[in-house]
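Each reported figure results from applying straightforward, stated rules to the coordinates on display, with no laboratory input. Model, not experiment: these values are computed from the prediction. Cβ atoms are built from the backbone, for glycine too; each structure is taken alone.
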Structure P
Amino acid sequence: MSKNKSLQTQFKASFLLPKYWPTWLGVFILYSISWLPYRLQMMMGALLGRGMMKLGGTRLKIAQKNIATCFPELSAKQQHHMLVQNFENTGRALFETGIGWWWPDWRLKRKIHVVGEDVLRNAQRQGTGVLLLAMHNLCLEACARGIGFVQPTVVFYRPNHNELMEYFQHAGRDRSNKYMLDKSDVLGMKEALDDGEVVIYLPDQDYGRKRSIFVPYFGVEKVASTIGTMIFAKQPGVQTIMGIPSRKADGSGYIIEFVGGFEDFPSGDDEADIIHVNQQLEKAIRKHPEQYMWLHRRFKTRPNRSDPKFY
């Protein structure tokens, strides 16, 4: 058993020290807002996102660059419209953190609609563990909890550097799911798959030059793409599928869609397989591009160290 498998974040007396008071204030505000009517929270989130956009800064420029790069077929006006929607959804995502962490099961279940559960069940019957690939859609905090209603999962995640925030984050993300694994705990991930668990893994970000290969993605010829997917997909008997979280168009809740598309995977050709993963990610993101986390510097690692910076 991996040492991180039993990792539990415990409350510490030191959390009451003055250095944590700003965190307590932020958590109290977020917790209080989480009990407001859902549609009101989404309206407030959209306004917050527009305010964030007006402040500008580095993240605005990153999102602009990403959208222009990935959707060159759109006019400048269409790209700006997507940018505005994206920031609105970014604001909503903040309040969805409170929804995911603190809403009781009965309240959140009413907002979750599941599509393709048979894909998940078939994968469980056909293999040992299930590698559930997902992407950083902005509603992920709420939808990860929703996935747990269908099938409690093991979640691979990045701990927060603020210990008090990590206490709340761990407790919130652990609700409805089995346990959490530190993003560095590769052995724990493998063990979970060997144990027949459904494990959520997000391969859509730039994790640096180490353990990445450069393959096409969103029209860019060479993009750093993690080989971590293959490390886990190659585990004996593991079945790979994808989970696509999204907000409903009418603003009434969320859709969690389980999809296949990974037959004869892995094929034995890692490069071809990672290209296929990127194609499936792109296909999923294009379903709701305004809901994706474009604020991430996805293309920051260049194929050659001497290449000019992307951002």
Structure Q
Amino acid sequence: MIISVALCTYNGEKFIKEQIDSILNQTFPVDEIIICDDCSSDSTVTILEEYKGKKPELFKIHKNETNLRSNKNFEKAISLTTGDYIFLSDQDDIWRNDKVEKIMNVFSKNEKAQGVFSDANFIDENSELIHQKISLWESVCFFHDSIKETSDLRKSLLHTSNFLTGATLCIKKEVKEYSIPFLTIENFIHDEWFAYVLTQRNALCFSTEKLISYRLHNNQQLGVGKIINPKKLLEDNRKINSIMMGLSETKKFNESKSKVRFLYYQYEKYFNLHTKYNLLQFKEIYEDLRVKFIESNNEMKSKFPIFYFFRRLSDKKKGKRQIKNYIDNI
């Protein structure tokens, strides 16, 4: 069994050593580290070459001729791996030293699993823990106690939002056969693409442990963004997750408004995917979301008619949340 790491770098000199050291310090060692550097202009490549000089059998460094950016760079790195299991890695995080071991344990207990992801802590530029009241999952509106079976992951993905951060993911090599090339549009990147294809097959599992420290800093290409009020975000996300997973009903206008907003955002995303790729699977999803959006919109209208009136009036003037052929008599 070969364990691979697909690591993408771009001007990562500030944090790359901590990340690589954490990968090398695993209780369950990895067998190859495939690195695709995306035209770094700092000392990143020099640092990588130093590691390769010490462990030439472990490191394989590929220098892109042009800047591919995150999606295509990860696609390239993953395609170059030779392992049976492939861990995705960002350049600026820190792995817990038992991350590989814990993820492999999840695979061993779930025969159908083809992908496993985990939760994470937050750290700052100085590698200090921050936002300790909220985890990575909770910040993206994912609560594992609402997942009773693997099919619930699909429901969470389609009805709420993407919960899978690629930096926490490990896939089996066969996933490459049906995931590459990545299908992407704006606001739908490789993390969500993996969540989509794996939940489609009921082949995604998770570890509830925080197996990486996810770094928040100003130079991130992608990420969860700035967290202003962790406590409030946690409370709001827990409530909306419960509503979107069908575990509770809307009791306040803001809750109803959030439900409609989440459903429309998901509808628009899969509508755009269908427009770009013309695949029936995307059409079926956006049509189902369209029905749920209209139902939730009508529920808002029934429960909060005055607030609803002004909400819809504002949306129509701004051209927001307008679905073709949806007649709304306000």
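Details
- Of the structures P, Q, the one that 0.05 was derived from, the read-out being FRET efficiency 1/(1 + (r/R0)^6) of positions 62 and 126 (r between Cβ atoms, R0 = 25 Å, to 0.05): P
- Calculated for structures P, Q, FRET efficiency 1/(1 + (r/R0)^6) of positions 110 and 206 (r between Cβ atoms, R0 = 30 Å, to 0.05) is largest in Q.
- Structure with the greatest value (metric mean count of other Cβ atoms within 10 Å over residues 166-173, set P, Q): Q
- For percent of Cα pairs over 38 Å apart, the highest value in the series P, Q is held by structure Q.
- Which of P, Q leads on relative contact order in percent (Cα under 8 Å, 6 or more apart), largest value: P
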